[in-house]
1. Tell me which structure, out of I, II, gives 15.1 once mean count of other Cβ atoms within 10 Å over residues 66-73 is calculated.
2. Taking FRET efficiency 1/(1 + (r/R0)^6) of positions 138 and 410 (r between Cβ atoms, R0 = 35 Å, to 0.05) as the criterion, which structure among I, II has the greatest value?
3. If we compute distance in nm of label points 7 Å out along Cα→Cβ at positions 90 and 506 for structures I, II, which one ends up with the highest value?
4. Which structure, out of I, II, was Rg and Dmax of the Cα atoms in Å, for residues 298-377 alone derived from, given a value of 15.4, 50?
5. One of I, II was used to compute distance in nm of label points 7 Å out along Cα→Cβ at positions 322 and 354, and the result was 3.8. Which label is that?
6. Match the computed value 8, 29, 25, 16, 10, 7, 4, 1 of P(r) over Cα pairs in 10 Å bins from 0, in percent, for residues 362-545 alone to one of the structures I, II, and report its label.
7. Consider the structures I, II: one of them gives 6.2 for distance in nm of label points 7 Å out along Cα→Cβ at positions 338 and 554 as calculated from the coordinates. Say which.
8. For mean projected area of the Cα convex hull in nm², find whichever of I, II sits highest and give me its label.
Structure I
Amino acid sequence: MKLILPDKSVKEVKDGITALEAAKTIALSLGEKMICAKVNGQLFDKNEILPGDCAFEVVTKDSPDALHVLRHSAAHVMAQAIKHLYPEAQFAYGPATDEGFYYDVKVNTPISDADFPKIENEMKKIISQNLPITRKDVTVEEAKAIFKDQKYKLIHIDELAKRGDKLSIYTQGDYSDLCLGPHMKSTGAIKAIKLMSTSSCYFQADKNNDSLTRVYGTAFFAQPDLDAYLKLLVERKESDHKKIGKEMGLFMISDYGPGFPFWLPNGMILRHELEEFWWKLMMDNNYLVVKTPQILSRELWETSGHWREYKENMYITKIDGKPYAIKPMNCPGAMLVYANDLHSYRELPLRYAELGLVHRHEASGALNGLFRVRCFTQDDAHIILAFDQIGEEVRKLLKIFNQVYSLFNLQYHIELSTRPLDKYVGKISTWNKAEAELKACLEENNIPYTINPGDGAFYGPKLDFKFKDSLNRIWQCGTIQLDMQLPHRFHLTYTDKDGSKKEPVMLHRAIFGSIERFVGIITENFKGAFPTWLAPEQLRILPVASDDSAQMDFAKSLNDLLHNAGVRTKVDDRNEKLSYKIHDSQTMKVPYTIVIGSKEANDKTVTYRLHGEKDSKTVTEDEFVKIITTDISTKACYRHY
């Protein structure tokens, strides 16, 4: 049996060995440090037998996946503690998350924050006992006997059995759970835990099912790491884009339309600047900008495959007695644009770009400011090209993505998302060919990437661009999706060199991903202190004495000069103390604040201060105009906190 190691080397091992045994053949020390393995991109218990030839990686405490395993074990510890305190508890699902874990549970009296101290104390007692965590594979009958009193586990067992999945349980002390794992060696590995919050949820997210309590927590390998995380949460609260959006007048959400954001005047300025930047980017890279309708007939969505694969997320209506859908995606419209004319190989690649407003149904509990909404604008592009042009086009796209993300100081990594296990269209051979092409594009350019198995779109594999924000959260915005299905389903063709009709392929491409989410992310990254080119208000002029005619005349003259130079500026002529007006300008995070006193009015000079800085500078009018207009035109991306 062959193991392909992370450095691409190959290790020969005997068949039928466990992941732990395989790790020891690489190095005895690895076996001692091992938490679990990663086999073909999936976490794998160290005591499980390897499936055969595979990609193999040892997960240790220093690995990126280690916290996920720790937190999964912490979820079991929490469930065990709840079972001790609430013997009647019924448990549904308890996974690890990006920042912690949760468990959905039903008890006679719903758990609240007031119950956290006693649950945490019981968890710490379990952790201090350093209980071994052991795995056992079981049959359906054995599992049902073990969980005979657990309603939700029995339902889950039937679902797993129906899919033909193997069943396993993990046991620690007096607690067993149905789980695929992997887990830590013992409960004592968890050094720091904290319960965070609760919420209501429905079993399997179905409102027709039982209402449960979701208890959230987090865990770390060391107490200082937990302390740092709790400090980060305080910073997040101050940086929350919903809070900043309200304070700065960027956007609002109304009870008349949950999940449907209203863009306020300052937010529209910010959005307009992003769209202007996008438009120039499209023109510079030879894109053709189009606009497709919001509502299209059921027949179109059936042709595209969305009606079958995505109907439950679509808003559907009737026109003239026939079913129509508000578009959840822009791609079918782009197909019709291409099909509107005949095309030659000489035209390819054809790059159609669209700022397309789409609507998708999201559960009310999932809505979150601009991060998760029910309508949003995608900066879409649909690139029609020949198969042998994919590599060159993807290379061009990678440069564009890097250009944009660098402008916003966003550090990203790329994930290759492959064919979903069930919901996909087309032949597996076609998928394999498409995935191999994307891999080749990345590897030929020495671009690091990870595999995200089964997370491709239903029509093709994709490259997802994920980056960590200033608060250490991972977001996906950009994507490049290779689609060999839609051009076929819409019978798209082009005339090749030999006069024959050929079928093109397509790349879906979005850089911001969603204008709404991107604005939310950069609002939190910059804490509302946007770079000058994006700031809704770029400059505020403050006369020291609003009743001084010389100061007011110079302030208004300077305001007109800068306004004519393209600067978003205003004069604060309120009859307030200067200290109050300076504080207000700083609160609104205006990049430049100018103070006009008697000296400035007499000398025709400008004394300005940048947001977040204490020191002021005095320059001539001409010098200041050059400073601020250069800042705007170069799209400098400094941050002022």
Structure II
Amino acid sequence: MTLLELAKREGKAKVAIAAKVDGAVVDLACPAPEGAAVAWITPSDPEGVEILRHSTAHVMAAAVKQLFPSARITIGPAIENGFYYDFDVESPFTPEDLARIEERMREIVKTDVPFVREEVTKAKASSLFPGEPYKEELLADIPDETVSLYRTGEFLDLCRGPHVPNAGKVGAFKLMNTAGAYWRGDSKNKMLTRIYGIAFPTRKELDEHLRILEEIKKRDHRKLGKELDLFSVTDEIGPGLILWHPKGAAVRKIMEDFWRDAHARAGYDLVFSPHIARLDLWRVSGHTDYYRQAMFSPIDIEGQEYQLKPMNCPFHIQIYKSKMRSYRDLPVRYAELGTVYRYEPSGTLHGLLRVRGFTQDDAHLFLRPDQLDEEIFSLLDFTLFVLRAFGFDRYDIYLSTRPEKYAGTPANWDLAEDALRKALERKGLPFEVDPGEGVFYGPKIDIKIKDMLGRSWQCSTIQVDFNNPERFDAAYIAEDGTSRRAIMIHRALMGSLERFFGVLVEHYAGAFPAWLAPVQADVLAVTDRQNGFAREVVAKLRAAGCRAEGDYRNEKLGYKIRESQLSKVPYALVAGEREASQQLVTPRRRGGEQLPSMSVEEFLDLLRGETVNPTK
């Protein structure tokens, strides 16, 4: 009996697209072994969604081969939200080509052609792919004597599977765009044309995803950064290097002031360090051995090699070592908004999210072994406090463990991983273990914040380090008078100001809460006769600490209000003849709500209620 026959017997044939047999995911065409544990996989299950998307990639490849017989096929995996397939074609596909391919895919789906698995010898498989050099190369890399193929009508592909039983099960899909992609990701190989598509079990889910994509376009921080005059990147300065415009700089100052105030209250000492140092410093830290690919080339200064700093940690270690430390002095907590420089290939740069020069909200803590558990627990509290202050209260948390290439001893790694795990468990925070994803000097906790659209962003990290204190001999005098090695914690809350700011722009769609907004209030003179009064209002607001601007142009009030709303200013204060005569303003919220007229002092009280410093 096949699994499909068993599914029909159990009334699951309409919903099941595959099955788990003793934990292994297989096609419904496979036999149902006697006594095996069988669990049905539906399109909404995680495994089912991946099968559906991979099957849709095969349908797309079948459509391409029908319309473009000379196209040579490569690979087409499932990815997050969809799939892609790479083709070797004479010229890239056009948008009109994508429309034709998508239409042909729908025709294939209507035929409900089955996905048929075949197992053949490698020699036989080679004969089935004439004129397909990429399949020949893939076959040569397979160590087994037999391989599996999948046939969808006339289309044949080399594939492990599993797949849906027939094309009619693939669900809702849409082809999105094309891109260039090197064969096997190697720039030495030929450039292929990749078609990206999205696929979901239902049309409703597809439509919702398309809605979110449109919202993402509206929130793109690069687009809003230009529209709101926040920042820019120019060819004259260089890719990955950010120019902060006055309004963006105003938000950055608010972020920095909040950060410094919070750290002062949390017992940190603020420090500053230079942008370059002798290369020997990075040899001692291990960065030249483990991190060289992300460092810029050394700079020659009077015959000595200097390095643009990729990290702040060696500088903070030097400050710690500047005098003898007692066990009573620990923990020592240094914090710095330190600008670092890392080499990123130009193709990976992306607005504020991936840059070459950025400012870390960095801190390094030096402590005794008996302080490790409590310090990590306190750091979790501090991290979540900062993230919540900026409007992030949903997270994905990961515990990243020892990588294949690491520094230090396995015993110290185990001790550090255990301390991080216990702090998460004590705090009651759900987390996933991310095996092998720790940094070379120690394990870490990564906190990925979720924005208004549910997207995850890597920002906060807490890393335990036994390696650098050993390399730099960072010690303290213990209670018994002996010298002991300190433990070091690397910690960033926002990650980098550039990246965090970019996430904030997209999270709020540029409409920052009043305490973060670069301009909190626009004062709009209705006519030229009120310009003098409007200027007085702006002066009073600024004197009270409100970030206010005046609009004194000879334009209609409705136009000025729309301009203020497009600039996403929280309040527009109308200053007309009546307001000037009574020394009042009439506030309008950014969303269009008009409030009763009030004095400047009353408006300031209203604004203060919305801009309470979250560190207080």
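A short reminder: the numbers here are calculations on the coordinates, not readings from a lab. Computed from a predicted model, the values in this text were never measured in an experiment. Cβ atoms are built from the backbone, for glycine too; each structure is taken alone.
1. Source structure: II.
2. If we compare FRET efficiency 1/(1 + (r/R0)^6) of positions 138 and 410 (r between Cβ atoms, R0 = 35 Å, to 0.05) over I, II, the biggest value is for II.
3. When distance in nm of label points 7 Å out along Cα→Cβ at positions 90 and 506 is calculated for I, II, structure I comes out on top.
4. Structure of origin is I.
5. Value 3.8 for distance in nm of label points 7 Å out along Cα→Cβ at positions 322 and 354 corresponds to II out of I, II.
6. Among I, II, the structure yielding 8, 29, 25, 16, 10, 7, 4, 1 for P(r) over Cα pairs in 10 Å bins from 0, in percent, for residues 362-545 alone is II.
7. I
8. Checked I, II; max of mean projected area of the Cα convex hull in nm² sits with II.
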